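What follows is a set of structures to go through.
What follows is calculated from the coordinates using simple rules that are stated; it is not laboratory data. Bear in mind that the values here come from a model prediction, so they are computed numbers and not experimental data. Cβ atoms are built from the backbone, for glycine too; each structure is taken alone.
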Structure 1
Amino acid sequence: MSNETKTMTKHVEDTASAKTTTKSSSAVNVRYIAVTGMLSAIAFILMFLDFSVPFMPSFIKLDISELPALVGSFAMGPVCGVLICLIKNLLHLTISTTGGVGELSNFVLGAMFVLPAGLIYRHKKTKKNAVVGSFVGALLMAVFSVVSNYFVVYPFYYNFMPKEAIINAYNAILQVVAPSAELTSILPCLIGFNMPFTFFKGCISVVITLLIYKHISPILKGENR
């Protein structure tokens, strides 16, 4: 085979390889967008399935709308998880009753949850890293919820409910277990109630994710063929 023929053959092979790579990359991008959009829609729906819990004031609701974002963070990467948190809150912004304050806080806390979880899992994709990353994310979300509520969310609440009324709502729950105790400011309320509540909320998403991820991961990644 002449050098000219060899060169031409190699050129054809390189061109075919480049086209295959381009098609593969395009398919990955389409799947990434589709999965992100689907999980964002599920997260948005889950925001409506909230409910009160007996150990928190009635104006604080429990939902598991971070669950799809955590799944996305594991399956498609941490950026996907953050995007899901962003998109679900942008959708909820259209019906917001908090002027965007609640959605901003929800996005920041959700990102604090799924970003470290996804980063730790991506470093080494093992079940141990998934567990560690998830609980680290849940802990960061819980700690940061104190800052977010104290400086952003609760100042908004004060426009509709006096600070004293909010503190009394916490005291009503506290006195069930500690009749002689009394909270006199918001910060102890947030540390004693909201922080463990937020961690508990994150842990629910963690447990569900660990139970279902192995079964749905191949579907999300397109590996179930």
Structure 2
Amino acid sequence: MQEKINLEFVCTRNNSLSLIAETVAKEELKKRGGGFRERIEVGSSGTRAIEFRQSIESFERALELIKRGYYCALVNHNLYSKDDAKMVSHLLSHSNNQEYIEYRRNVVFRRVVNGLAEKTRASFLEDELKAREEFLLKRRLVYNVRGGKQTTINNRNGVIFVMSRQNMEEVFGIYKYTDLNPNVKVISDYVGIKEIADPFGLPGKEDYFEAFEDLERAVELTVEKFVEEPK
């Protein structure tokens, strides 16, 4: 019996981009017939999926989310109170001095920052989920994939298609202490288009839909190229 070929799409959270890629790829293989859907096993995962399911422990990660939320003007969408916004603005404007170092050492302040980060992340994930579901529904794509799967080491025959060069570095980091050499490709490089933007945290659905449409086209081209390559 011929060994199945594993096709894995990887983004950061496994909450939208890689899930959409998996769904579109399965549909494209089904359309082609010829047994491709049976011979090629398609999946998806996220390089930091576990981190996005668990509490934020890193102060730097918390600030990263807060900064993204603040500069996306989400204070105007009632994500932050006025007092929170003042605190965040002050913190970000003093991130390179002694006061910032003292903030990091202050247990109470760290709890406040982590609380804001959790609130920000939950809001971003909700926006991402709504945009993803609407996008798939409009295209009548059957979505039966559970998200939040962490990228792990596997030795199956196949290719890992990542959304960005950062994702590629993270995948190689996961495999760093193994003797395996994963076949990792940036999907945009593979088909010769611009890199897929991660819309996470952007304030409008239009930003999500633009990224999803770019990804949909990239996956269609990827499947077309992949099935024609000698295996």
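Here distance in nm of label points 7 Å out along Cα→Cβ at positions 147 and 163 is compared for structures 1, 2. The highest value is that of 1. When relative contact order in percent (Cα under 8 Å, 6 or more apart) is worked out for each of 1, 2, structure 2 gives the greatest result.
With helix-only ellipticity at 222 nm (-39500 (n - 2.57) for each DSSP H run of 4 or more, over all residues; to 500) coming out at -17500, pick the structure among 1, 2 it was computed from.
Working: 1: -25000; 2: -17500.
Answer by label: 2.
Figure out for me which of the structures 1, 2 the number 23.1 belongs to, where mean count of other Cβ atoms within 10 Å over residues 83-90 was derived from the coordinates. Answer for the origin of the read-out: 1. For semi-axes √(5λ) of the Cα gyration tensor in Å, the calculated result is 37, 20, 14, so let me know which of 1, 2 that is. Matching structure: 2.
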